[in-house]
1. Who wins on distance in nm of label points 7 Å out along Cα→Cβ at positions 88 and 104 among P, Q, i.e. which is largest?
2. Which of the displayed structures (P, Q) returns the greatest value of relative contact order in percent (Cα under 8 Å, 6 or more apart) on calculation?
3. If helix-only ellipticity at 222 nm (-39500 (n - 2.57) for each DSSP H run of 4 or more, over all residues; to 500) is computed to be -18500, which of P, Q is the source?
4. 0.65 is what came out when FRET efficiency 1/(1 + (r/R0)^6) of positions 32 and 128 (r between Cβ atoms, R0 = 35 Å, to 0.05) was calculated for one structure; which of P, Q is it?
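Just so you know, all these numbers are worked out from the coordinates, no wet-lab data involved. The structure displayed is predicted, hence computed values, not measured ones. Cβ atoms are built from the backbone, for glycine too; each structure is taken alone.
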Structure P
Amino acid sequence: MSAALILRLTAGLIMLPHGLQKLVGMFGGFGYRNTMIYFTETMKLPWTIAVSIIWLESLGSVLLAAGFLTRLWAAAFIVLMVGAIITTNGRHGLFMNWFGTQAGEGFEYHVLLIGICLALLITGSGSWSLDRLIVK
C-alpha cells in the first residue's frame with residue numbers, strides 16, 4: 001500500500017459526503033436545487049461556480065479516491081478550500097466550533113485537506129491508481 005493511496009482515499013472519502021449533501025441531500029444536506037439557491041442567491045456566487053462546487057465535491061472526490069487525474073482533482077480541491085476559507089470560514093478563525101461558542105466553523109479542516117492535496121500534487125496518484133493502470 002502506498003502513501004498516495006492513503007492520501008487519496010482520505011481526501012476523497014472525507015469530501016464525498018459533503019458532495020452528496022449538496023447533490024442529492026444525503027447526510028442531512030439540502031440537495032442540488034436548494035444548494036444552488038443558497039450558493040447563487042445567498043452567497044451571490046455565479047451559477048457556474050456553484051455547479052462546479054457540487055460536482056467537484058461529489059464526482060471529483062470519487063475520481064480522486066480512485067486515482068484518476070489525481071493532480072487535477074487535488075489542485076481543484078486546493079482552490080475550493082482556499083475559496084471556502086476566503087468566503088465563509090476565515091472570519092471564524094482556525095478552530096472548528098467544537099463547543100458552539102463561535103458564530104461559525106473555523107478553517108482547520110480546510111488546511112488539513114489543502115495539506116493532503118499538496119502532498120498528492122507532489123507524489124501523484126501512486127501505484128494503486130487508475131492513472132497507473134492507464135499509463136501501463
Structure Q
Amino acid sequence: MIKNGLALLTTWLESNGYTVNLYSNTSMLDPKTKVVSISNGSTPIQKLYTLAHEAGHLCLYKSRKYKVDYSSIQYAENVDARHGHSRLYRYKKLQEEINAWESGYKLMTRLGIKVKKDAYDFYAARWVGTYIKFLANNTSPAE
C-alpha cells in the first residue's frame with residue numbers, strides 16, 4: 001500500500017512537471033526548481049503522508065484562487081520580505097499549511113490511495129504545531 005501510494009503520488013507530481021527526491025535532508029516542494037524533497041529520516045508511512053502534503057501544496061498553487069487567497073504570501077516572498085514578519089503573512093502561511101494537508105489527503109483519495117484519515121490527521125497535527133509556533137513566535141518552522 002505504501003510503496004504503491006508513493007509511486008502514484010510521484011507519478012502525479014511528475015505529470016505536473018516536478019521531480020521527486022525521497023532521500024533528502026528536508027521535506028519541501030520548491031516551485032522554482034520544481035523539485036519535491038522528502039526527508040530520508042522518515043518512515044515509509046511518514047514519507048507517504050509528507051509527499052501527499054507537498055503534493056497538496058501543488059494542488060493549492062494550481063488553483064485559480066491561490067493568488068487571491070494567499071496574496072500576502074506572494075507579496076512577502078516576491079516583493080517585500082519584511083512583510084514575512086507581519087501577522088497577516090503568518091496567518092496566511094498557517095492557513096496554507098493546513099489546507100495543503102487537507103488537499104494532500106483529497107488527492108490521495110482521488111488517486112485511490114487508502115490511508116486512515118485519523119492517522120493522517122494525527123501526523124499532520126504534529127507538523128501544523130510547528131507552524132503554530134511560527135505564528136506565535138515568528139520563528140522558522142522545524143523541517
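1. Max of distance in nm of label points 7 Å out along Cα→Cβ at positions 88 and 104: Q.
2. Top value of relative contact order in percent (Cα under 8 Å, 6 or more apart) goes to structure P.
3. Label of the originating structure: P.
4. P
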